Structure 1
Amino acid sequence: MRFVVPALVFPFWLACSVNDGGGSDAGVSSDVVSSDVGVNPMSDAQVCPSGRLACGGECVDTTSDVSNCGGCGKTCSSGSCTNGLCTCPANTVLCTGRCVDTNTDANDCGGCGLTCTSTCAAGRCSLVLASGQDQPWDVAVDGTSVYWTNSGTTGVLFSRVMKVPRGGGSPTTLAPVSGTISPLGIAVDGASVYWTTSAGLGTSGVYKVPLGGGSQTTLASSSHMIYSVAVDGTSAYYGWYAAPTSVKKVPLGGGSETILASATNPTSVAVDGTSLYWAEQSSVMKCPLGGGSPIVLASGLGQPVHIAIDATSVYWTIFSGEVMKVSKAGGSPTTLASGQDQPWDIAVDGTNVYWVNHGVANAMDGKVMKMPVGGGSPIVLASGQDLPWGIAVDGTSVYWTNRNGGTVMKLTPK
């Protein structure tokens, strides 16, 4: 409620007595009254009721007045003032003086200042990094770029190792893959991109190319599919399908391969500072980086497909519908999620575990999922995907490939 501050009233005789001569009474009276009203020597406490402040000639409640919120002249563009603070309507927040819905606002998608150049939905910005790709398979990310393999349907024409800036832009071909060989797994370090290939009608292997493109280097060759690759500061690690089936490593600069341990049809691999981890026919395994007897971390599983690791645990997907984990030291496995629709690739960031659900091919019902590493309810990050295949995460976003859809996607925040 506003109150009009009362004007000061002067006795008529006082207004007339100020005339010393040399001017009209009316002129002097006019000057004096104008001056007194402008100065208003009375204090706010004297002219306004308790709990109100004189602002612009009116008594206002600065705890609720949108034009004087918390003090005279402090205007709330949000249109609401509560307890002397500018507030926003339900389901909106104040961002740079505006009340916005961070679920849909492209300038503040998921939080103030998070700009979305594409579609903001449910507080996340979905961005198509690349389209028209030929069966994109695996994906990796570093501080500047996103990398993926196009497994291709027509061999030499479309099999590629690709990259695009993390913020979007024009995709770049880092390496065309010759013959009818399909590139599959991918990894990246500070200097190079590494990938594996299936045999097709040629020879499969492990390869690398500089981050900026250039000459390819063959690190290992095989007549059988090499499914995935992981790297550390010295070596590239991979599973070997040719007899004797095993897990191996080779120096990043090239050289002789080393068999680290025997394995039964190893698929996905991961590495930390001490051990190599892999998924095989019905088990999750590890061995020392220098080689040695394989150690069973979990057994009696359905076919584990992909694995990922954080500081304490190993995580994997089982195509029949489970997402599981076990301590790196071994112990009883934990089922994190069940009833998933053909879970495939998996990633972890220490707080959450992420994976893709294939769904039914050509049904556009694939999903990108996450849940806390300690357990909880799975969260759908993206639905309606066309056979999502590979997945990767960085500090802010999740990235994935849609194999049938031919797209490489990014969602922020993850």
Structure 2
Amino acid sequence: MSRLKWDQTGERKYETGTKQGVLYVQNGSSYNEGVVWNGLTAVTESPSGAEANDMWADNIKYGSLRSAETFGGTIEAYTYPEEFKPCNGENELIPGVSLGQQKRNPFAFSYVSDVGNDTPTDDDDGYKIHIIYNATASPAEKGYTTVNDSPEAITFSWEISTTPIDVPGFKPTASLEIDTTNLSEYQKELRLLDSIEDTLYGTDATLMLPNEVAEALEVNVVDAEFAYQDEEETIINGMTLPDLTDVNRPILVIPERVTKITNAAGENKVRDIVYIDLPNSVTSIGDGTFRGCYALTSLTIPDSVTSIGNYAFRGCYALTSLTIPNSVTSIGYGAFSDCNALTSLTIPNSVTSIGDGTFRGCYALTTVDLTAFDGTAVPRLEGSFVFDAGTHPEGFKFVFSSQEALDAFASATNWSEYADYFEVAS
């Protein structure tokens, strides 16, 4: 019988630090744009309440009721932004002159703490974004002392109290925490946290309410029905998807046992899918399989795949990043044509043939990385319009690791059409 194990490598987590403070001053029923809070030294969260009130009956403890929980805390810093003055009971009489003991404005506040563990790399480290809502600050003591041979800067300290805000489906709360170490692989692949940080910390920094955070991070695995060509259920030749009209970020997961997806599987049925989870068992992606997957934003093809069929991902208009593994040998005609948001592409040296029009219509494509090739072998281009010559954005280029590799491609059939765009990596 196995037993629990303590202190396994990578499981010895700890939290430390406080940084990236942002203040959002309340203005009526909304909040002003966030401003940086420099000099932050400590944040102490101090929830209270939730005290047990025992009930007795029939000579036994009959039950227990808990009081409401409240959230408070302390913010400590060497300084505070000008925008915090109304929250600190200060009001400007005339420029440069402030009055104290004025009305204290509510505010929201966010900060970041680090999450680490015992491993030597930073790959599995993370951080937490803390958001405190609807807070007010009590008066802070200011202790001024004479400058001496060991001067110290004043540390300001504010005790804060909060009023909970409504969260649909949950009890009201005044605090929220985003733990990056607990995000799902899908949330990470789609880089959903980026949109939250862009909102919280962007040029027009905006506070996000709990339901807005949830919506920004939400993903939904689609309940798809697959039709198989064989009894072993390794070859998919059809699929049925539910109505995805009101589904936020639907994700399609291909079963682990599947080795091949045929051309009848998904064409024109996957337009709303934002991410496709392809297992390492897949070796072949058939013609037109994910054609018209308009919402697909990123794609990682597993290193088990050897062939990508004709028009397999044509018209994936939102696709911005693409990883082709060093197992793929052939890429079919128009496989990624009209992926007009794709900006960069790396072709591995395992590829021996690329179909005509494969990247035609990829008008945002600026860099094709061919540094994996040393010039001893050049993949065959099955036509002269693979990369849509003459319609590239400014700065478009093919990058090589050496002059020898560049020369080999420049003299190869159809590749010579693009020689003006060739350069050696600096």
Structure 3
Amino acid sequence: MSHASARSSVAESNGEQGSKVSHPDSSLHADPKKKPLLSKAETVQIARAILFALCFFTSAVCLHVQQWLGVPMYWLNRKWFYAWQAIVKESTALLLFGLNQRIAPCSAKICGDSSVRGQIRKASSGQVQLDFPSRLVLVANHQIYTDWLFLWWSAYTTRHHGHLFIVLKDSLQRIPILGPGMQFFSWVFLSRRWETDRPRFQHRMSHLQDVTLQQAMWLLIFPEGTNLSRNTREMSSVWAKKMHMPDLRHVLLPRTRGLQICLEGLNPSVQWMYDCTIAYEGIPPGEFGQDVYSLKSLYIKSQKAPIAHIHWRRFDANSIPVGDDGAFDHWLYERWAEKDELLEHFQQHGCFPADDGYFESEIRMNSVLEVSQILASALAVLVVWWVMSTITYGFRALLLSNTQ
């Protein structure tokens, strides 16, 4: 090939490459119809999720450190240890109420039947006040994952939010930080294998029954064992058919043994069992609360939180046949059938039947000053850091002085 033809080929090649290179200012003329990677709404949702997670987990770590600071009290004085953990539990409740108040504000309409007449009232602050005893067993139906928030807030209205004990699935105790934290709270974890759960239940009830260690105690248990969904509703229907029992429409058939052991083990330190029925506005017939109001939709997608309707009843624990398995099973099924009728009334009329009227309240902290109790956990972390830094510095100084 001649030098001229070679130069011609190179020139053509360079010309082709040059035609493929975009002009440096071509970005100024980008297609205006091209969509951004994230919409404004998606960007806001991601920012909310990051902010919520940062606030929650940072606070959770601080609270967990505060729990560990109380460990020496376990060997010095058990009563001090449980009192310390109750304070941390109060701070945890306030944290959840505060975050919920800012991110997914909600309210509740509260009523009851004649058994709780006079025990539900408006306080001077405008908030609802429940005049319930300091020691009780609390049962409730399980609609959505945030049911326990309303029940913890109910304990808060009586100033017993530091003394709430919850029966949970044992898988939850394996969640990092949160799981060990719930163990510090002396919450009860069940595997749903009765041969394993029975001794665990009896051991925990023996501690909660001791009024010298736990003067106040609200024990919360969901006898249904899980929240209501299409899948669990179908499973409950199959079980009802197998056991030749009438099926229920708005609740799951209750599991009886756990509640029976609780009532039996806490006797005579607990006189009353309170029954709470929860329903939410905005759930169409035939649909399920967990599908309409998920954690993601409430706390990330800014979906407006539903108004919760809470109906209370109470039963004398001494009148419940806990000593007879068959009689107790029948008794609890009848109570759940009554609960099913209450929920049917709610679906038909948009409210529960109320003996003494409705009391409406926001789910929030009573005072912004209570934030200081949450900040005390952060202070505890700083104190631990300062003490550890001081010890480390002193140890290093001692080593340096010995080597010189």
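Quick note: the coordinates plus some simple rules give every number you see, no bench work behind them. All of these numbers come straight from a predicted model, not from anything done at the bench.
Taking Kirkwood radius over Cα pairs in Å as the criterion, which structure among 1, 2, 3 has the greatest value?
If we compare Kirkwood radius over Cα pairs in Å over 1, 2, 3, the biggest value is for 2.
Looking at structures 1, 2, 3, which one was Rg and Dmax of the Cα atoms in Å, for residues 190-381 alone calculated from, given that it came out as 19.4, 58?
3
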